[in-house]
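Derivation of every value follows stated rules applied to the coordinates shown; laboratory data play no part. If you're wondering where the values come from, they're calculated on a predicted model, not measured in any experiment.
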Structure 1
Amino acid sequence: MRFDSIHNYYETLVVRELIDTFVNDIKNMDEDYLQDIACIALNMLPSRYVRHDVDMAFFLTTDERSEMDNSVKKAVLQAKDHVDNQKDEDVRPNTFQQ
């Protein structure tokens, strides 16, 4: 039995929001920094597991979709603020580099 098609729908929305928010700077941004923002933002949002994104999009009302988009925008900005405030070496040590 395979479960690799199951994922949290918010993952797609958060990644899209990161790209939209940082469109001009994303190629120059540290990958760990962006991943930290994504993880923190996802932890602020509810889980909505789906097999296919189109399934979720099909069953959402316009208001629900708008509310989800607004929640994602807010979570990404709050997550960025949180990561930025943790830049002090004593508070947020360097991440492990492979």
Structure 2
Amino acid sequence: MKIPAYQHRYKILIGLFIVWMTFFDNNSFLYRYRLHSEIKELEGGIETHKLKIAELRRQKTELFGNLKNLEKFARERYLMKKDNEDIIVIVDADEK
């Protein structure tokens, strides 16, 4: 005895709904999974950036807290010099 298809209409509709929500909908399960993965990755980057910010703040207070440190930074970083000084820059061939 063959069972008519309309008796399985709820199972068919639920199956179609699951297929639609998995692949075709704008807010599909696959899209939501990708967004969730991206959010987790970005949240992991937050901690890294917080550590970098803390280190930069420490360097800032160290740098601007003392004039000798500020002068040393300017000389090393921006090759600043006094009027009566000469600067010699040594560059390694391996850095190029």
Structure 3
Amino acid sequence: MMIYNVTLKVENEITDAWVKWMKTEHMPDVMSTGLFTDCRLCRLLEQDEMEGMTYVAQYFCEGMKQYNTYIDEHAQGMREKGFKLFGGKFVAFRTIMEIV
């Protein structure tokens, strides 16, 4: 089992709209690819929030095949939607983890 982990720093002025978009549009769109079995959105606590809040979006998949299919066929379009809506008001750092 793998976790596609996206850590995001979101500027304060867009936080509410961004969280709503993630929960009602983006994450459901990612799940609709059929490549992930579950997802969650978390807010990191005890972080410096002067420039924005930090969130973690996690998507669970069976293995690297599903992850690579998502990256190759869907990721670019999904990322472009976020940039069209929120521009440079967030920064994302992506990692892939294996559950042991």
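A value of -21000 was derived for helix-only ellipticity at 222 nm (-39500 (n - 2.57) for each DSSP H run of 4 or more, over all residues; to 500); which structure in 1, 2, 3 was it taken from?
On the way: 1: -19000; 2: -21000; 3: -8000.
Answer for the origin of the read-out: 2.
In terms of mean projected area of the Cα convex hull in nm², which of structures 1, 2, 3 is highest? Don't skip to the answer; put the middle values down first.
On the way: 1: 8.3; 2: 14.7; 3: 6.3.
Between 1, 2, 3, the highest calculated value is found for 2.
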